[in-house]
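S.K.: Structures for review follow.
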Structure I
Amino acid sequence: MHPIKFSIIIPTYNRADLIRETLNSILKQTYQNWEAIIIDDGSTDGTEEVVSSINDPRIIYHYKKNEERCVARNVGIEKSIGDYITFIDSDDAYYSECLEYAYKYLRTNPQAEIFHLAYEVRDRNTSQLLSNFSRRNDYILNESLLSGNIMSCMTTFMRKHIGRKYKFSLDQRLLFSEDWEYWLRISTEYKIYFHNKIGGILYEHPKRGVNQISIKKHIASKSFFMKHILKNEAIVQKYGNRLDKLKIHAKLYIALQYALTKEKKLSLLYILSAIKISFLKTINQRIFWGTIKNILFVK
């Protein structure tokens, strides 16, 4: 098997204080056949100077006007020359063996045109482990995507031709569901494999993009996401009635947001609407119990 080249796409916006750590985690990879394409989405904080201070020809910097990260990811895909494309945000980091895990997996699973490694979520300030997105065995993720966005752009690897065929949606109403929508579209045509090796760290911190928008916008985004998915003929044809899981998760997500804002009556209404679809499917989702906990015990 020839040495696979990985194209690592890094969208960034005003992360001069964080991107060096991300790039250092790439430079420390035990598997070295890669290119890192930084798509600077209009930064004004000296990001270019930080990147320019790192002397490695595999790190490629491209500046563009601010158009949000989905445009940046699509630009990076078009500029990539690797066999497989992967992504990392400029406030996260790889473990040193991430690319080696991916390469070794492909040596024994050459049919995997898109696959996902496990990852951790840690507090940026304390390094405390908050959650661990790993599973006991290797398996196919397609059906699991109906119960929530279990994939991260970081540690997802796909053949370049998939990225050229499928582009991230530019509809900003999807907000932070745009990657989930992307995986679901791809899942209609390809098996998405999973390999239970932890490849990276998603850092939780107040300046994360998802933490910068209001709960009201979270609710609006998830409502739009659900309507958007149900209009996609390929997704509806692929999953049929199994999309009930997706509907339930969206309703429970909205219920949780209302619970977090102490709007308990509205939260209960969304829980009830989820239960009307399926009681068992509702109570089997972890987000259901998190919402109930917030309703009952958080004052």
Structure II
Amino acid sequence: MNDQARGLLITLIGVLCVVPDSLFVRLIDAPALTVAFWRLSLAGGLISVWILARRGTAPFRDVLRQGRYGVVYMIGTGASGVLFVLAVSLTSVANVVFIIASLPIFASIYSRIFLAEPISKRMLITIAVVMVGIAIIAYGSGETAHASLAGDLLALAVSALFAAGLTAARHARAVSMVPGVGMAYLIVAALIAPFAHPFSMPIDQAPLVLSHGVVIMSSSVFLALGPRYITSAEVGLLVLLESVPAPLLVWWMIGENPGSYALLGGVIVIVALFVSNMIVLLRRKRIRN
């Protein structure tokens, strides 16, 4: 198996693992911060133990040696992990996943500001169209059950923070950032522990909580490894796949109707990003040929 096939398979597995994430947040009967604590501590603990057992502390030191880039990556990863749960608790799942799909837009803006990479006309058009889609989603939050503008803004913050982490990680492609995920999750879990009251979780929720931790651990590892083998455009196309089944799964399982505004805005966001990424991939294919 060549690097591209390996990267596509790894990233696809990561995307499929993250699909039920928002459903777990909905199903676990506990306050949002409590869910976030166990989500991060279990996933971070499993990742860290796995790395320690296989390679010791060296991978963690490698991430820390990246200086501010490693720190930014961990802040973006850890903070977005908490804010995702809070966003899902405040607004509809459809709103959250469709808004988070805007992540490539923030990544392009950060690359322009911090890496001096130009923003193409294609990306400017994509940004404009995506913003229209997000505006439609936000407008519909006042008329859709389970939706709110506060939750939408938190979802936008998740997209912005995680994009910052991925942009920082581009400076350290030779270093696996998986240990950074483990450290970030554990640090943030410790920070929110005093406010989360983790041991107030009902014991009958334990199977759901453990399953949630395993799902997040798996998706975090695969999504951190995949981009080492394939382009950001290919990663972007695969990540868009999560935006479709996640709200449909929640709709099917617990009857949470995403609403017409979220569906319309989501279609605009996904189509704009899909077309934009396909243009990049086709251009690169022509250059190779």
Structure III
Amino acid sequence: MIAVFDIGGTAIKYGVASLNGEIHMSDSFPSDVLQGGEALIHRVIEKTKQLQNDWDISGISISTAGQIDSDNGFVVHATDNIPGYSGLDIFREVGLATGLKVSVENDVNCTALGEHWLGAAKGTEDFLCVTIGTGIGGALFLRNELYTGSTFSAGEIGHISLHPGGKTCTCGNEGCYEQYASSKALQDLVQEKFGSKMDLREFFDFLRDGREEMLELFHQWVEDLTNGLKSVVHLLNPELIIIGGGISEQGDFLLDAIKTSLYKKVMPNHSRKLQVKMAMFGNKANLLGAVKHYSNKYIQ
């Protein structure tokens, strides 16, 4: 058994899994990111030690936000969403504290690994995985392998320029894709329009009821979302796009809107074989991907 963790800005999901992808238990606890990266990793270590009291844990695999050197297990770069995270040597700190083998990979890459292994991308050689949440993350599978780029930073589609000179982004640039097409961007549109925060589940309930003023905002957001996807499709010519993140829970309603908008924008030969699917495993895809990454590193 191995302990698996998925470190996000709000919560740290964790579980105990076998190397065949069976997750025997899972739970979560708050990230408390404002305490900084060191404190966050310390909580992962403490949770691992607790799990060792009840399970025969032979290793740890961590899926995490940030640009990750997955060969050596340290954080190449992270935004200030997790203060003090950039440069943190997760592999060394967790390994020394627990005496266990450790693997570390970017969270969206883990989503792609999990979905390729057992989920919606199984058997697919070339696909793009997009997670839509507070920001927008991307991962690339090319020729049946995860592509991480020359410095472990490939797939940062959330920071392609959608509206030059537009909204300021956490990366320091202006007009980035995720400032217009993330879940947070949709929530901001709703708040600007109606003057109060609204849970996106409630917003989608209104959409399904046909509320006209809600539909207008939704279509504006979908247009920005598919404008970004169009650019990536024309660049990479994938056979599949996987949509993950919390908003993927909206299922066919959201999926149909994305497909209708995207297929109108993509050149014919790029859309001929293009499929768009929701992630099969939702938030558990990252834990599965962490299992697969550990297996690739130590077993195969």
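S.K.: Once mean projected area of the Cα convex hull in nm², for residues 72-119 alone is calculated for all of I, II, III, which comes out largest?
M.R.: By mean projected area of the Cα convex hull in nm², for residues 72-119 alone, the leading structure of I, II, III is III.
S.K.: Ok, one more. For mean count of other Cβ atoms within 10 Å over residues 192-199, which of I, II, III scores largest?
M.R.: The maximum falls on structure I.
S.K.: Any idea which of I, II, III comes out highest on mean count of other Cβ atoms within 10 Å over residues 96-103?
M.R.: Greatest value across I, II, III: structure II.
S.K.: Comparing distance in nm of label points 7 Å out along Cα→Cβ at positions 80 and 200 across I, II, III, which structure shows the greatest value?
M.R.: If we compare distance in nm of label points 7 Å out along Cα→Cβ at positions 80 and 200 over I, II, III, the biggest value is for II.
Computed from the coordinates by the stated procedures, all read-outs in this text should not be read as laboratory data. Just so it is clear, the structure is predicted and the values come from calculations on it, not from any experiment. Cβ atoms are built from the backbone, for glycine too; each structure is taken alone.
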